[in-house]
1. Given that helix-only ellipticity at 222 nm (-39500 (n - 2.57) for each DSSP H run of 4 or more, over all residues; to 500), derived from a single structure, equals -9000, which label among P, Q identifies that structure?
2. Looking at distance in nm of label points 7 Å out along Cα→Cβ at positions 77 and 445, point out which structure of P, Q has the largest value.
Structure P
Amino acid sequence: MSRGDQLASATPASEKWPRGKVPFWVGEAFAQDPRWTPQAPLSGQQQADVAIVGGGFTGLWAALALRQRRPQARIVVLEAQFCAAGASGMNGGFSHGYWDALPRLLQDFGEADALAIAEAGSEAQRQIERFCSEHAPQARFSAGGRVKLASSARQLERFDEYFRIARVYGLGDRIRAADPREIAGYCRLPSVVGGIHFAETATVQPAQLVLALRREALRRGVRIHEASPVRGVQEARDGYVVQTTAGSVLAGDVVLASNASLATHPLLRRKLTNFSSYVLATRPIPDKLRQMGWNSDIGFSTAKMFLNWFRKTPDQRIVFGTGGGPIGFNGASSGALLQHPGTYRKLLGDFLQMFPQCTASDIACDWAGAVELSTDRLPFFGTLPGTRIHYGCGYSGHGVNATWIGGRILAELVTGDAAEWSRLPFHTRAVADWPREPFRYLGGRLFRSGLMAYEDALEAGRAPSLYASLVQRLSSIGPVRLGAR
C-alpha cells in the first residue's frame, strides 16, 4: 500500500482537507517516516480505565501524563482520522508560553495567577524541548525566538505596556524592544517601525511532534485506534460507553480532546466559537531568503488584531499564515469555513506585500483549519457536571505549549491526584458565554470586517472610519476578546 493510499484509508470519504490539500507539515512528516502504518480502527467491544477522544497534542499528552501517574491503567485513544490529521498537524509550529499575553493576564487574573500561568508556559516549553531532544529530533525544535512587528505608530504605542511590565517584573531576558535596525539584521522586511523580541519562542515541525508522541504512547502501552470517529458517549452502569462506527469502549473515565469539534457539544457550545486559519508554504527559495538576509531560525508575527505570522523551515521555505479567516455558524468546523476565496486572496496579498522578492509561483501549497476560540482567548479544562467526562479546548490558535499543560490538568482530573496543574485559571476560572446564534455569527462577521478595516487604514496611513474605530473600541471591553491574543 502506498503512503497516499495509507493516508486515504485513514481519512473519511468526505475529504479531511478542502480540495484535497494536504498541509505541508503532514505531507513532509509522512514522507520522512517510511515505518508509519495506521493503527487499526476500533472493532468490537473493549474495556479501558480511560478512553481519550482525539489523537492530537491534547489527547496524546494526556495519555502520556496518565501513564506516568498510573502505569497499570488501561488507556485507549480514539482518533477519527489519523494522529496529526487535525489542528496539531496543521498549525504554524510555534512553541511559546504566555509571557506575550502578560498584560491581559494581569488585567484579568491579577498578579499571582497571571505569573503562575506564564511560569506554567515556561515549564511546558522546557518539557517540550526535552521531549523533542529525547524522542523527536526530527521535530526540529529550535529556540530561535520571535519578534512581534509593528507597522504603524499606533501599533508601536501598544508595546509600551509590555515594556513597562517587563521593567516592573524584571523580565528583560524574556521581553525587550527590537528597533528596525535589529529587525533588519534578522530579516529585511518592508514597513517595519519597531517590534518586541520574545526570547521564549521556538519553532517545531508540529506533525513530526504528533507522530513522535504517538510512537511514545504506543511504546508505553497506550492503545490507539485510528479511523475511529466517535459517534456518542452514553452512561452505563460501570462507566461510559464510547461508541465508534464499528465498535465501543466501556471506560470509567472519558477525556474529550477533539478541540474544534467540541464547539457543537451541548454543554460547551456557548463557550466556544470556531473561526479559520489559512496558511501557505513556499517551495524552497534559498536565494530569495539570502536576499532578505533571513539567516536565523527566528520567527515573526505582526501586531495586527487578526495577525499574520511567518517562519522559515530548515529546507529554506517560508510558511506564512493568518488568523483572519471567517467565523463558523453554530460551531461549524468545515465546509465554507475552510474554503473562503476572499481569505486566501488576502493571505496571498499579505504574503506578497511582506516579501516583495517573492511571486505567487513560489507557493507550493496552502491549507486551512478550524480554530476553536474561547471568549477570553485562553484554553479551559474541566469535567462535565455530575460525570467522569473531562474536556480540554479553547486553544485559540496557541496550542503547542498549552496542550502540554492541558495533558497534566486532564490527568489530574482523571486521577484525583494533588492539584498542581489544575489549580491554574485554565481550570478554575469561569469562562464567559458567547452570544447565542445567530447573534454570535452576525456579530462576529461585523467585528471581523471592522477590525480588519481599522488595521488596514492604520497601515496605509489613513484615519480609520468611524465604524472601524467604534468596532476597535468595543473589541477591547467586556468579557469577549477579539483579535490577537
Structure Q
Amino acid sequence: MGDEWRRHLQSEEDGTIRIKAHGNMKVDARIVTDENHFNNHIDDRGPEQLVNAAEIPGIVGEAWAMADWHFGYGLPIGGVIATDINHGENGGAISPGAVGFDINCGVRVLALEATVDDIPNIKKLGGRMAGRIPAGASGKGGLDIDMPQIRALTEGGAQAAVEMGIGFDEDLPALESNGLLEVEDATLSNRALERGLRALGTLGSGNHFLELQSVEKLVDEETAKHWGLYEGQLLAMIHSGSRGLGHQVCSEHSRKLEQKYKRTTDGWYAEEYDFTLTDRQLACAPIHSKEGQSYLQEMNAAANFAFANRSALAHRLREVLRLEMGVDGEARTLYDVAHNIAKIETHIVHGKNCQCAIHRKGATRAFAGDSGHVQNNFQGTGQPVLVPGDMGTGSWIMAGPKTGQNQAFGSSCHGAGRALSRTKAKQMIDGKALKQRLENSGIRIHASTPNVLSEEAPDAYKDVDEVIELTNRAGLARPVARMTPNIVIKG
C-alpha cells in the first residue's frame, strides 16, 4: 500500500486530520493531530496500521488514533476502533492485536492530604518505596498467592482483592467498572495462571512506573475542587497492568487466530469467518463465535487480574507512606482507568444506537458526566482521565465532557506517546547522565537498569503538554491539573 493514504488526507477544523476511506477501508480514519504535530511525529507505519484497521469486518464510525499515537502491533498504540456486535451472523470482529499484549495496562491515581513539605525525609521515602514495590521484568517480589487465590482474582478483580485484605471497599467505586469485568467461563491456560502467580503487586518493566507527584497547577479549578485536588498536593500515580498473565492470553489467542488466516491475492483470508485483512497482526474472529467469546472471557479475566494488581501496588504503597509519613501518608483513590481493553458499550453511530465492541489500545475512556457510566461524584464534571507524561516533565489529569459523549466513542489519549523507538532511544540517550540531570533538578529516580532510563527518557516521548492541548482542541477531554514528579520508581 505504501503511502497511498497520503493522497486521501483532509484537515478538519476540529483538531483532527481525516484519512478518507479508500481501497478496502470500510470507514474513514481520524487522527487527533494538527499539521505541525503530524509532520513532526510522522512514522508512516502508524497511519498505515490505522488504514488497515478500517477494513475490519463490522467496523463502524471511524478508526481513531489519539494524539499520542505511534506504531504498534496490528493497531497503532493510541488506536480506537468500534465493531458492531450485531453485524452479520456472528457479530463484528474482536481482535486481540487491537487490544494489545498488556491487557488492562492502566493507571491509578491516589490523592494524599499532604504536600512535599510533609515528607520527613524524601530520600528515605524514595529508597523505601523502591525496596517495597518490586519493579523490573522478573516479577520477583510478588505477593505470595496460590492457584485458588489467583483464580478468585481473575474472576473477582479488585473486589476479590479487597476480600483478601488488599485494598479498601471505598476504593471500588473510584475504579473503572468498579474494578470488575464479568467472567462467565474463562479457561485460562496453566501457563497464564503460573505467570500471574509470581506477579501480583509488581510494577513490571518498560513504561510501567510508580511516581509520587506534586500538583503543579490547576487549569480547571472548579473541577479540581470538586475532586478534592489543590496546588502543591501530593498524588501517587501507578502505571501497571496484568503482567505476564495478560501477555500470555494475548499471545495464545493471537497465535491461534493468525493461523486461521491464509495468504491470498487479496490479503489474508480466514475461510471459516469469510474475513479478509491486509495485516494478519489484526487477526480477528466474529465476537459471537467460539473463538471470539473465548478471547473476550479470557481478556476480561486478565483485566480483572490487572485491577487486582493495581490494588496490590496501591496497598504496598500505602503501607510505605503510613510508615514514613504517619497520618499524612493516608491516600484515597481518585480514579483507576484501563488502557488496553475491548468493552461492549452502546454509542450513537450515524444517528442510531449501536452496541459496539470498543477496542482501546493505548487509549482510555473519557466518559461524559451524563453517560450513565460514571459514579455520582463525577456526574457534574465528567470522568477523570489520567494521562502519564514522562518522568522528567510531568503528567496530567483531564476530565471527560460534562455532557454528551465525545466524537471518539468516549475515548482520549492515555499518555505522551513515544517519539523515539526503544532501540533508537538506547542508542541516543545516556541513562546514567540522564539520571544525574533529573536528580539535579530535584527528581529522585530509582530504576533497575540504566537501559530503562534511556528507553524511558523524556526525549523519547512526545511533548505531553502538546498532546493534552490537541486532545482538548478535539473536544475529547479537558485539562484539569498538571503534576510534576518528585520520586520515580521504574522497572
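1. Q
2. P
Read the figures in this text as sums done on the coordinates, not as results from a lab. Keep in mind that this is a model prediction, so the values were computed, not measured. Cβ atoms are built from the backbone, for glycine too; each structure is taken alone.
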